[in-house]
Structure P
Amino acid sequence: MDFELTEDQKGIVDAAYEYGVRRLAPYYQERQNTGVFDRETLKEMGAMGFFGVELPERLGGLGLDTLTAGLVLEAISASDYNVAYLPISVSLISQMLMRGGKPEVVEPWIRRMISGEVFPAIALTEAGAGSDAAHITLRAERVGDEYILTGEKTGISMATQADFAVVMARTGTVESGAKGVSAFLVPLEQPSITRAALNAHGSHICGWGTIHFDGTRVPASHLIGDENQAFAQLMSGFDYSRALIGIQSLAVARTSLDETWKWTRIRETFGHPIHDYQGVTFPLSEAETFYQGARLLCLKTLWLKDKGLPHTVEAAMCKWWGPKLAYDIVLSCLKTHGWAGYTSDLPFEQRMRDLLGLTIGDGTEQIMKMVIARKQGL
């Protein structure tokens, strides 16, 4: 594996770090209180090329590799974990749309995502199905040149703010399971669609909530892929987003470790910097070791994707280990700061609440471990 970057690649990664420090990090905690994405900031990020790094230049992307896209995401995540949801969503959903959508329908949406003008949601989870997506009940009935969607999605990131969603709906029989599910591009500003926020523990800015479809009409041209084949045709894209989620989470751990090592050198007890005490530095040293291993796994997964090699197992490892490890590391950093770390004066408690969401969303630890186990011995 060779992770050496070209000068152009280094330039975009460095620009993302600089932008994050200057424009994102100072407002990380403030955004938690406002609970909405700043659309002007997103347009600014789009103009700088931070969305769709790996997407084709003809659509407004940079046409680089997914490894570089991961490093740009890492740079953004280091300053604001929640803003980093957007590059992941744009990459995941753009790849789904390019793989299965009609170009004349999907490409205008992709261009506007990359420019930061609009942002998407993926509407998969339901109250009665959760991770068991084969039991989706939201219906899409074909009537002439339209589909009519009826039902509700819940636990959806960006639900209250997204401009459109890729909606997974049942077009086959209940007995057909995953083989009876189709995907649709659905603009969300329609009278037949209602949205409501859920009171989440963290990541308030991401607009976590429900989307209810009450006879929503969608043109048949907005079907993504073949009818009843959404899982087989589109769900492999989650291998990519799972690797990105791993590196997104670990970037938060990296920032927290850097801040905490600095703190151990200036905080004194009993006449000595606390860096002198092994009880302080050993847990941080262990965290450094685990961090390096998990980050390399994420980079390897992106490298495998760029080479066109299988990476489903590695992606599942990134998804369950990255957020969990990052949460544990930030907890250790919080404790190292003592009582101050437990307050909202420092960012650790918010980072922990935000990280906890992705130990659940986009596939729980248990589901990821099932993916890994199924591949063993094949």
Structure Q
Amino acid sequence: MVVFGTRPEAIKVAPLIAALRCDPRFELTVVASGQHKEMVEPILAWFDIVPDYTLDVMEPGQPLARLSGKVLEGLHGIMEHDQPDVVVVQGDTTTAFMAALCAYYGYDYFVRKNLGDGLGRRHHIKVAHVEAGLRTGNLYAPFPEEANRRLIAPLAHWHFAPTSTAAQALFDENLTGHVHITGNTVVDALLDTRQRLTLTPRALPAGLMKDDKFVLVTGHRRENYGEGFKHICHAIATLATRFEDTKFVYPVHLNRHVQGPVHELLGGIPNVILTDPADYPDFVNLMMHCHLLLTDSGGLQEEGPALGKPVLVMRDLTERPEGVVAGTAKLVGTTEEKIVSSVAELLENKEVYAKMARAVNPYGDGHATRRILDVLAGNLEADITFEPAISAA
């Protein structure tokens, strides 16, 4: 059973779902929690995924505790009915944590169910954690993701770490069994999408031409709500004024805490293009054509290097330090001065830009899915260790 709820989860499990459905070694059930229902639906359409179950858990302004309870209760009924052997969760969302917890709690159901058979049978639903081992060391940065992924770890049977750094974090927590370095499935999804877009090109948003030099911006992190987003928007406004020949394209997250300051502070600036959230293939198309990425996202830190794009990360900490070490990503925080100076350097200094764009891609080679499925099937003779020895495509 593969469980997901958010847009990033859907992207990262899509290659797994496609491969599992074609692999005779497995029987598959797909569950969407509904955590990001509107944003997930286009992802499902692009990757041709039809969930077997979809929960209805979202309501405006809902606290995390209420969302967690709804997801846990909904998944309990599904797992009790289907009785899966393995539950696959991805990353660090509320959906991922609740799915892992529900699978663990399922042990109680099987104990009670089998008490009367005299055999004393026990059934464990094993949890497979994809993208395991990411850590910042701060439970509130990012919130609640850092806590979610730490809480999933002791519940998991298999830990599919994308990099050796992530694997080492698990070893440091004494989680040394069934840790496999696979690369990240997001690279599998990205390379597949890039190939499809090369064969069938897509148009860029209105106001943007193919040869335009532009910075692609994303921002949605909770820890940046309020003053953080104001600083980010002021920085973009300053950059847009200073670099009139460069465009700044910002697909704006639907969250009201993001929509408000972005439209208030950036709306009306001629070379700032604010769009609705882009469908996954449209966003990949933007990444393929952009000059650099300015983001507070986690996943884009992995995708940018695969396309040879420098990534400036508007956070003070990252659970993905490999990109920083490799030189393809740089932490710039949320202060206006640091954002402006870092973007300006990449726009003005061709040598610095080229050095970041040519950095080794530390996050994957497009074969993470195969490695994960081979481990789940017990085929440990296969090549199951990813070594980041490839350059950006």
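Here P(r) over Cα pairs in 5 Å bins from 0, in percent, for residues 88-239 alone was calculated and came to 2, 8, 12, 13, 13, 12, 13, 11, 7, 4, 2, 2, 1, 1, 0; which of the structures P, Q was it taken from?
Label of the source structure: Q.
As an exercise: distance in nm of label points 7 Å out along Cα→Cβ at positions 16 and 48, calculated from one structure in P, Q, equals 2.1. Which structure is it?
Derived from Q, not from the others.
When distance in nm of label points 7 Å out along Cα→Cβ at positions 56 and 152 is computed for each of P, Q, which one produces 2.7?
Among P, Q, the structure yielding 2.7 for distance in nm of label points 7 Å out along Cα→Cβ at positions 56 and 152 is Q.
Here Rg and Dmax of the Cα atoms in Å, for residues 192-367 alone was calculated and came to 20.6, 73; which of the structures P, Q was it taken from?
That value comes from structure P.
When percent of Cα pairs over 21 Å apart, for residues 200-287 alone is calculated, the result is 65; to which of the structures P, Q does this value belong?
That value comes from structure P.
For distance in nm of label points 7 Å out along Cα→Cβ at positions 104 and 304, which structure out of P, Q has the highest calculated value?
P
Can you tell which of P, Q yields 0.85 when FRET efficiency 1/(1 + (r/R0)^6) of positions 96 and 280 (r between Cβ atoms, R0 = 25 Å, to 0.05) is derived from it?
It traces back to Q.
If Rg and Dmax of the Cα atoms in Å, for residues 256-351 alone is computed to be 16.5, 57, which of P, Q is the source?
Value 16.5, 57 for Rg and Dmax of the Cα atoms in Å, for residues 256-351 alone corresponds to P out of P, Q.
A value of 0.90 was computed for FRET efficiency 1/(1 + (r/R0)^6) of positions 136 and 344 (r between Cβ atoms, R0 = 41 Å, to 0.05); which of P, Q is the source structure?
Checking each candidate, the match is Q.
A short reminder: the numbers here are calculations on the coordinates, not readings from a lab. Keep in mind the model is a prediction, meaning the values are calculated, not measured. Cβ atoms are built from the backbone, for glycine too; each structure is taken alone.
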